[in-house]
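Structures are listed in the sections that come next.
Any read-out appearing in this document is the output of simple, stated calculations on the displayed coordinates, not a laboratory observation. Treat the numbers as computed from the prediction; the structure is a model and nothing was measured. Cβ atoms are built from the backbone, for glycine too; each structure is taken alone.
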Structure P
């Protein structure tokens with residue numbers, strides 16, 4: 001197992017470098033693989049665990065957070081535009 005750590009780290013680092021290109025094509029099976037990798041290496045190989053978590057975040061969690069943030073900002077902008085256009089509206093407060 002210890003002999004495989006360096007090549008696995010190289011693969012994960014390569015995936016991080018190409019996140020913009022590869023992320024849209026990534027399947028759920030990759031997330032499951034990363035989750036298994038984190039659970040199997042946790043406490044044994046901290047560098048591998050941390051890198052697998054980072055790859056998971058960048059490929060799966062961060063895009064979801066960004067989409068949610070964008071939706072919230074759009075909603076707030078809509079509310080502010082409504083308030084600006086209707087300063088005397090009954091529902092302004």
Structure Q
């Protein structure tokens with residue numbers, strides 16, 4: 001994957017690190033644990049970020065943070081639309 005031109009995950013080692021695991025098979029356990037014990041959403045009245053709606057000539061799909069998954073990709077593309085991330089506050 002790339003984000004802003006930086007490669008995020010290109011190896012098992014990076015996948016392991018990104019999930020806070022010590023072995024590659026542990027990733028499956030963590031993903032299954034998340035599916036079995038989802039964190040319920042928290043609804044708030046106010047948030048620091050607001051919805052932004054762009055229409056017509058203001059629309060620029062190249063401004064979206066769409067990753068590249070391979071050096072052979074023709075450019076950024078949305079595939080399965082799945083991203084694994086870690087919350088900096090809660091882990």
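Descriptive notes on the structure:
- Answer label among P, Q for the case where helix-only ellipticity at 222 nm (-39500 (n - 2.57) for each DSSP H run of 4 or more, over all residues; to 500), calculated from the coordinates, equals -24000: P
- Read-out relative contact order in percent (Cα under 8 Å, 6 or more apart), computed value 33, structure in P, Q: Q
- Origin of the derived value 137 (volume of the Cα convex hull per residue in Å³; candidates P, Q): P
- Comparison of P, Q - label where distance in nm of label points 7 Å out along Cα→Cβ at positions 25 and 65 is highest: Q
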